[in-house]
Structure I
Amino acid sequence: MRLVTFSVDGVVAPGAIVGDRVVSLAGVVAELMRRDSYGTRVANAACDMTRLIALDGPRLDSVRAEISRIERDGRLGQHPLATAVALQAPVPRPGKIVAVGRNYADHAAETGMKPFEKPRIIAKLSSSVCGPGTVVRRPDGIAKLDFEVELAVVIGRPSKDVARAAALGCVLGYTILNDVSARELQFDVAPAQTTFAKSMDGFCPMGPWIVTADELPDPQDLLLRLWVNGELLQEGRTRDMIFDVATLIEYLSRYMTLEPGDIVATGTPAGVGAFRTPPRWLQPGDRLALEVSGIGRLEHTIR
């Protein structure tokens, strides 16, 4: 399934892409919350997608049942066309975004660093999230604005002390994320302000949807690419991660509880602007396109 958060006439709701239509899942969320009071206690539940994930978990049985009813009853045509709605980030306000630095061998090499022996963990604040088609503003005083295409993992159930063999069972699905970064605050100041550099408003374009894990059983067999103004600047494969998705979940859950709707940004391949000769910084008017095979395409611009 492809799960989305969308808006029509200013009303925001979770949904699923079914054919060329968007099926609202607001009713599914309401029914799940009626049956389970936990839905009223979901931490940081800023939107119904977070509640849906927390209540129905990675299997999403209620969602599949609702879609089956709609198709069986011939009601699919009553739902809006996907082209007629505005897509938001699929999880507009995650509880937390845990990013992983230098997690591809080729990216580590272009930085001049040796691969890490353990994952390098970075926080990316949830207020930085924005959706497909967003115009990301380059903040005043920031000149070294950079890009990083990443596979983003959406956690589907509370996960603590998870063994690697069971880790992928905690995943709801996957989406695309651009880890936009102000490099002067990451590299040119002491001490480095890495979280700040990656958490300014609009610095986390994400989407266009979540592809559920059953449709991507092997997250280590995906192609990532990023273009700026039509020029291919990044291309890599998730099989080249130093720490794969299952290892990251095992490692993170040893020290923190991963909660429904949390995002793990798994790192970027080589080709980022900072390590090109000369460096390639994003400029107002730039158009970015990011693709991950099996998921789709995320586009946004810079202002």
Structure II
Amino acid sequence: MLGILLALLSAFSFGVSQVLVRKNSEKSNYLHIALTVTIMGNVILWPLAVAFTDLTTINTEALLLFVLAGTLAPAIARLFYFKGMQTAGISTNATIFATYSLYTTFIAVLFLGETLSPENWAGMLCILFGVIFVGKNLNNGNPKIVNTSKKGLIVPIVGSLSIGVSQIVRKEALNLYSQPLLGVAVGYAMSLVVYLAILFFSKDQNRPNYTPDVMKKFWKPGVGIAAGWLFSFLALNQAMVSIVTPLLQTELLFILLLGYIFLRKIEKFTPKLVASALLVVAGVILISIN
């Protein structure tokens, strides 16, 4: 029961935070947004990790797995998420990202020898059809969203793949070393390293300078996203992946609801797009049935 509650809290925190990001996303660069969110997360999570983790019992193998999982998500996945939000819109982007359980299932079948039930196959079809419908309704009247071609879906697809792989790695790390606070803190540290490296080595002349105004606009969603990651780690520590994963995907429902309320001047939420998102959520639930 506790794992279920934590997963729902994670989904709600993520949903609220993504809506807050989208509200101001056109006023900043996606890399700067990711950097701000990551800075806030490190400030919040590392003191908690140090205070509540017995550092004398660190498992080296688990720590390396936390590093790998953190590089995949949040580091890589977050960059692609915010980039996709700017190019495809929050609802389309969130719908595509919600398909990461599809990749997790493929990996489990190919490398872990797991078998799929009829419900699992039905879930996979629901997810695939949901993504297809999203692609067909990509240009659905969002005049402020640019580059909304089907090629633009590559960004959230690659990002969701990163999350799917990281989920398996993260769960294995938690099985070896049940310290979710340290795990999420390590993930945030790796994200900071990745973003600073991009800023240092990148030669993008068109990218604006990072200013205090960026921090002012995005520190609040940074706190919410950090809380979401913490809740998701705690949920995975309390319950099976097959239970936690579909509950985390209710983030998409929170985004649709809150986005419709607060972002109607920025984006248009069509019935077809909502139906596609619901189809993906239904697929995630079916694919998670043991």
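No lab work stands behind these numbers, since they all come straight from the coordinates. Worth saying up front: this structure is predicted, and the values here are computed from it rather than measured. Cβ atoms are built from the backbone, for glycine too; each structure is taken alone.
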Comparing I, II on FRET efficiency 1/(1 + (r/R0)^6) of positions 26 and 250 (r between Cβ atoms, R0 = 25 Å, to 0.05), the highest sits with II
Which of I, II yields -5000 for helix-only ellipticity at 222 nm (-39500 (n - 2.57) for each DSSP H run of 4 or more, over all residues; to 500), as computed?
I
Given 23 as the derived value for relative contact order in percent (Cα under 8 Å, 6 or more apart), which of the supplied structures I, II does it correspond to?
I
Please state which of the structures I, II yields 186 when volume of the Cα convex hull per residue in Å³, for residues 58-169 alone is computed from it.
I
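9.8 is what came out when mean count of other Cβ atoms within 10 Å over residues 50-57 was calculated for one structure; which of I, II is it? Write down the numbers at each step before the final one.
Details: I: 24.2; II: 9.8.
Answer for the origin of the read-out: II.
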Please state which of the structures I, II yields 19.2 when mean count of other Cβ atoms within 10 Å over residues 194-201 is computed from it.
I
Quick check: 55, 52, 33 is what I get for Cα extents along the principal axes in Å, calculated from one of I, II. Which structure matches?
II
